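Q: These are the structures in question, set out in turn.
Read-outs: derived from the displayed coordinates by stated rules, not from any lab. Since the model is a prediction, treat every value here as computed from it, not as a measurement. Cβ atoms are built from the backbone, for glycine too; each structure is taken alone.
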Structure P
Amino acid sequence: MRRLDPDRAVELMPRLYRAARAWTRSREEAEDLVQETYARVLSKPRLLRGEDDGGYLLRALRNTLISQRRAEQRRPVKTELLEETPLGARRSDDPAQASETRQVFAAIAELPDEFRDALVAVDIAGLSYPEAARALGVPEGTLTSRLFRGRDRVARALSGEG
């Protein structure tokens, strides 16, 4: 058994970078992979059992890559939201419809919390009345009343009655 020689490890960096470049999607990802591998390997003394420094570092590089890919798979997929499209609305190519949608969502945003929550739960999220009542922690009759009042206020706001 012998220790991994840090000076030899630095000499092998170009070889490891070429291997990382072949395994990854980009030059930047390869650089990050090599850097992460060296940070892990050189953080504490490593004992090698009958293998050369290059083989050990290549295996460490591969294990680091596998760990990173597994971590990526566990993360939720990110998608960009369109800033002009309100959450829950469908994007429309018709400017008039898009404008109307923005007005509806603006009117909903102006509602008191209890009315807005009921309206969002049922009309936007599509929950049934019993599901929405459970989610909001209110009786179904209370939800129905808040929903009626919220819809009435949105309709008055859109018709210009204030």
Structure Q
Amino acid sequence: MSAQEELDPYSRRLLLELMRDSRQTVQELADAVGLSTSPCWKRIKTMEERGVIRGYTARVDPEKVGLGLTVIVEANLARHRQEQVRSFEDEIAAIPEIVQCLSTTGESDYVMTVMVADIKCFERFLHETLLRMPGITHVRSRIVLRELKGRTQLPLPAPPPAPARARRG
């Protein structure tokens, strides 16, 4: 079964519910999407096995755990040979302060989101970690003043509403 095939209206509603609140019980999810619990549980397990659902997580307030500064960092590499790119990307993946890294087109090769305690920590991170990485030729950074929107849900096309009392097994 392809990903498209498994994303029928019931699966889409399940994904929307899980993205809204993944702590719901299977019974709550089943009620919300119009399925009985067994088929609901099977759909969730199938989507997990196929990698549609990659995991579950908690949203944590960065400031309340000592991460008061978010910085968007753009970086360029000197060379784009496969082994240098792979090495750079492996190093980036191992750095905990980099919470997101995107390979991009345009002026920057990579755009990263870095989270640290404060500006002094970012300066130390920049000089002791990022600028010491081989192959980086240019770095630009932008301090985030505040987050206006944080993505927790993917913009899936809305499925038709669940039937009022009908259950599909």
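Q: Can you tell which of P, Q yields 69 when percent of Cα pairs over 18 Å apart is derived from it?
A: Values: P: 72; Q: 69.
Label of the source structure: Q.
Q: For relative contact order in percent (Cα under 8 Å, 6 or more apart), which of the structures P, Q scores highest?
A: Looking at the calculated values, the largest one is Q.
Q: Same structure again: A value of -9500 was derived for helix-only ellipticity at 222 nm (-39500 (n - 2.57) for each DSSP H run of 4 or more, over all residues; to 500); which structure in P, Q was it taken from?
A: The correct label is Q.
Q: If mean count of other Cβ atoms within 10 Å over residues 37-44 computes to 17.1, which of P, Q did it come from?
A: Attributed to the structure labelled Q.
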